[in-house]
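Laboratory data are not the source of any read-out in this text; all were calculated from the coordinates shown. As the structure is a computational prediction, the values presented were derived from the model and not from experiment. Cβ atoms are built from the backbone, for glycine too; each structure is taken alone.
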Structure P
Amino acid sequence: YTTNNQHGTIRIEGDRVRLPKVGFIRFTQHRIFDGEIRSATVAMTKTGKFFVSLLVEQPDEPWVPAEHKIGIDLGLGHFAVMTNDALVTEKVPNPRNLREAEERLRRAQRALSRKKPGSRNREKARLVLAKKHERVKNRRHDFLHKLSRRIVDENQVVVVETLKPREMMQDRRLAKSIGDAGWGEFVRQLEYKARFYGRTLIKADPWFASTQVCSSCGENGGKKGLDVREWTCDACGAHHDRDVNASLNLLGLAD
């Protein structure tokens, strides 16, 4: 439920939180904050865990002038290829959390399907499967939160390409991998963290040809298939790693 906090009905005292019509309950606070609690929302997961989300009002951080910039190209081979204003490139491995857990999920799903509907054993099997799915989700969110926070901490201007995952997932060969990557959630986290900490996030135009343009001379070499990982510019002869070249072009949008 959600309720306003006009009379201090929602408050934290030590390891307890007070909720309207419920009173004080013990909880584990995941993040320390400084501000006025406005509302609380209680939710239960499919595995029977309860979470309370607190909406807190506090002033935004002041805008920070640009000191460090970074361009981020998203992909499947590597989750992100990032080049900063010192022209240092980092390739962030794709954790592929769902792919890694796929066989365990398949076995748990088969075990659930063999149980009699309505039985206690079926409920136990359902809970096992739900916990495995929850673990995949938690690992993905942990990875995205840590990476997005590090980027925002280290850079004042962040440029990221704009992808359309829903449209891209129409390709059945890539749909599962795209959904597992979580690009949309990653950009969402970058967006609100950049706003909160006074950074500038630039989302490149969806039609920006980051992989086609030579980052050395600016010549457009034309569309390239996903299997083309390296290419040489016909105009200047520069040899490019496809993803590094894209991150350099995205970095150029920060100027």
Structure Q
Amino acid sequence: MRVAVLADIHGNLPALEAVLREVEDSGVDHVVLLGDIAGGPMPAQTLDLLASLGDKAIWIHGNGERELLAGLDGEVLPGPAGDTVAACVPLLDQRHRDLMTALPMTVTLDIDGLGPALFCHATPRRDDEFVLVDSPIARWEQVLRGVTEQVVVCGHTHMPFDRLVDRRRVVNPGSVGMAYGPPGAYWAVLGPAVELRRTAYDVHAAAQRIVDSGYPDAAGWAEAYVLRPYGDVAALEAFTAIVAAETDAPAAHRP
């Protein structure tokens, strides 16, 4: 089995379309959707396009799906996630809710040349936990405790990497729709090797489509995540601070 892995699309339909054109030519058996699929400027169109893949798509939930479902149930979420949910909910129908409901948190697939690989959005135990390319081994051992697979594929941090963790291989395909680094849509092909890929697309045309979508502050979203995305240094600093705060928090108050 060979698979394409697409993580953190975040409703960026033009980026997804560009990636799927390359996926079509890659000869993979399945497309693994690693969560945080719809939360962004074109959520309904993104979900509809992925639904058209039928059984070729393997869906995994991220924190974004959990948050969108909560919003569809009328829950008001705090912070930036709440703003995204509030913007997306009016754009989604029951069919979109059905696509996001009851998705698994992890999936294990036997990949050619790699063997059993565990796929998750953030970590196998939580859909919103940060582990980074430069996280120490002790941190990785903590979040991977109990995992038997020797290959783990995760997203959530929007930055691609392929590293060893005490003889275990951990792969992050990067983000299709909200890359932190040079503009482009990042994804991966697994089997028999690990190929980290970057698909270039017309970011100016994409930004215009996003602006025309009617999404709240679409121009600001396109500027921050399509035209001039945040760099990896800034993202790592922000995520490292979050990890430090969670580590220092009393256990009873950790999410």
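Look at FRET efficiency 1/(1 + (r/R0)^6) of positions 61 and 245 (r between Cβ atoms, R0 = 25 Å, to 0.05) for each of P, Q: the largest one is in Q.
Source structure of the calculated read-out (log10 I(q)/I(0) by the Debye sum over Cα atoms at q = 0.10, 0.13 Å⁻¹, -0.69, -1.00) within P, Q: P. Calculated for structures P, Q, FRET efficiency 1/(1 + (r/R0)^6) of positions 173 and 189 (r between Cβ atoms, R0 = 25 Å, to 0.05) is largest in Q.
Where does the value 0.25 come from, among P, Q, when FRET efficiency 1/(1 + (r/R0)^6) of positions 13 and 77 (r between Cβ atoms, R0 = 41 Å, to 0.05) is the thing being computed? Going through each structure in turn, the value belongs to P. Here semi-axes √(5λ) of the Cα gyration tensor in Å, for residues 93-156 alone has been calculated and equals 24, 17, 9, so which of P, Q was it run on? This value belongs to structure Q. For FRET efficiency 1/(1 + (r/R0)^6) of positions 37 and 213 (r between Cβ atoms, R0 = 35 Å, to 0.05), the calculated result is 1.00, so let me know which of P, Q that is. The value was obtained from structure Q.
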